[in-house]
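**Q** Pasting the structures in now, so scroll down.
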Structure I
Amino acid sequence: MLKITRWDGNPILAPRETFWEKRQVRNPAACYADGKVYMVYSARTVYNTIYLGLAVSEDGLHFARASDEPFMLPSEEGFDAGTLEDARMVKIGDTFYITYAARAIGKEDYVNGAKAKGATSDGVTWTRNFRRGGLAATKDFKTVERLGPITREDRYDCNIVLFPEKVNGRYVMLHRPTEYDVEPTDLVPETPACIWMAFSDDLIHWEEDQIIVRPQFDWETMKIGPSTPPIKTAEGWLTLYHGAGYNDAGERVYRVGLMLLDLNDPTRVLARCPNYIMEPETPYELEGTVPRVVFPNGNVVIGDTVYIYYGGADTVCAVATVPLQDMLDHVMQYKG
């Protein structure tokens, strides 16, 4: 059994009385650089707008917000004019790349008949409040360049995760698209969402898109999706993912799974744990805006320890730790 230790000071960030953080502070991306952990998290008011905030830590546990203002706001128009959320982050060279799920129209605005500004087609991401993957870059967390959408406009897509380095000279992306005419939360068990992988030469144009993992176990019957950037080890890319299923009472539960991908051909799954490694246990994971959720968006390795940064019940940010070797030993039990 893999032992993951939740920090007893959790949650590390919680909602507060600002115009953009009153309801949710959740699902944090994370990168470790220059002896600090940089965390980009989703924040939501009582309204539909979702922003990205920035917090920084010297020890990976105690975080201070970088500003009372959002780190990134929705654009005035375009594919991310409605919301920004569920960021992931990697550092490649001297640049931090931030992927995020965007909406052209906020949910309440869409329901009330508002139209997306700057729409370039009748694709569902412009007309149906569907999420689409975006990419931004920064070198100093002071100025941010938006590089545009990186997923298709004709399907719902989210959980955009980049590998922290090129593989065979190409960038690699995990994501969770669906071509169904409903959002993933509405899918029936017969049509669950899967984890896909695509490749790129420039981070903008992606090709060779393919399913690499499908729901397989009882705890992930509703859907699965990428969670955090893969960690490179001698044995392969150690990769967290999330799965949604049901508990004995028929309630939806988000849990966390672990798999190992081939170093040179990451479309190959070398090992995958049949049982989840984390599930909601604490009050801040069981109770909140969306109950019964643990949702990792970031992980960093400091020394020989993995720090897993995750959202609890879609309301707060939390952290848990586990020795890197323990994670690797655990997943290697299931190598085919």
Structure II
Amino acid sequence: MSRRTNIVLEESHIYREIHEQPAALARFIEKEWDNVRALAEAIQAQEITHVVIAARGTSDNAGRYAKYVLGAHNGLMVALATPSLFSIYGQPPQFHNALVLGVSQSGKSPDIVSVVAEARRQGALTAVITNVADSDLAREGDFVIDIQAGPELAVAATKSYTNQLAAIALLSAALNPGDGWLKELQAIPDAVAKVLEVNDLVAQAAPRYRYMDRSVIIGRGFNYATAFELALKMKELTYTLVEPYSSADFQHGPMAMIEDGFPVLVVAPGGVLQDEMLAFVNLLNERGAEVIAISDVDEILTAARTSLPLPQSAPEWLSPITAIVPGQLFAMHLAYTRDFDIDAPRGLRKVTETH
């Protein structure tokens, strides 16, 4: 069993990096607006109709967010690339009228680089969202968006993920500058700072789940991506068998798993889906599940066995940036309660290169 090395929680890399998110977000929005706006102008000038995103792991979850934001706000069809078609099978699809977007914290994974390199060879518009502006991946981009997260030393990504979400949100705002979305995004760093105030509450809640060995995480709409990212954090940090679902997909079969006490973490900020998510939580309760809820909706929090509240609401399209924060804290505190190494989970490295 992996053990921590007598680390003081507040001195860990991951604790500090979770709490650096407000500053990192504000820095990114301020420094990269002109760069993102230039990419938006190129998209419009080339009459781009769809976006293909190449990513892995946490960055892939940012891509899931892009499917909703760029689709709902900007009318763009967004698909996630299949890197092995490029790096292993050597049979890449054709990119016609597409923006090919590589998303990677390190910019080092050869399979992601191969997708963007092939797109550039075909003459497609390419862009990169990364935390390393001089990486191999960045060299393949016509545009490079530096997420400005600063060094991230913990293996599990936290501030780099929320800054990737901010990069996608900023691109959406730049494509429709008259809709007030930039102003909403500029308020997000303060919202995240407010959400971080739940740290002590989450620390008190985590020990109840010390012996939890399986769970599911539910999100829908913009927060479908949040379910996937939180499931990844739980696997990385706590070694728990956790699977993500949308509330709709979960009812098409997986609901049969529910039995008395089965833990289900529901990500349900306010928005057009809140009534549906409340009904879903009530259904889970009827089946005997133990619901853990991340929400700013009082009825949902009241219906849950364990409430992880969002003390600051955000517009629904930006809520994934705030909603993941209690999840990050929950995974961190649960891992710490289990006496695991929260900065360096077993068998993992900060940079993973796949082919």
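**Q** Of the structures labelled I, II, one was used to calculate log10 I(q)/I(0) by the Debye sum over Cα atoms at q = 0.07, 0.08, 0.13 Å⁻¹, for residues 62-253 alone, giving -0.24, -0.31, -0.83. Name it.
**A** Clearly, the read-out refers to II.
**Q** -1500 is what came out when helix-only ellipticity at 222 nm (-39500 (n - 2.57) for each DSSP H run of 4 or more, over all residues; to 500) was calculated for one structure; which of I, II is it? List each step's numbers first, then the result.
**A** On the way: I: -1500; II: -14000.
Considering all the candidates, the number was obtained from I.
**Q** Can you rank I, II by distance in nm of label points 7 Å out along Cα→Cβ at positions 174 and 206 and just name the one with the largest value? Each step should come with its number before you reach the end.
**A** Details: I: 1.3; II: 3.6.
That would be structure II.
**Q** Can you tell which of I, II yields 21 when relative contact order in percent (Cα under 8 Å, 6 or more apart) is derived from it?
**A** The structure behind it is II.
**Q** One of I, II was used to compute Kirkwood radius over Cα pairs in Å, and the answer was 19.7. Which one was it?
**A** The read-out was computed on structure I.
**Q** When distance in nm of label points 7 Å out along Cα→Cβ at positions 102 and 286 is compared over structures I, II, which one is greatest?
**A** Going through I, II one by one, distance in nm of label points 7 Å out along Cα→Cβ at positions 102 and 286 is largest in II.
**Q** For the read-out semi-axes √(5λ) of the Cα gyration tensor in Å, for residues 270-325 alone, a value of 22, 14, 9 was computed from one structure; give its label from I, II.
**A** I
The numbers here are math on the coordinates, done by the rules we state, and not lab data. All values reported here derive from a predicted model rather than from experimental measurement. Cβ atoms are built from the backbone, for glycine too; each structure is taken alone.
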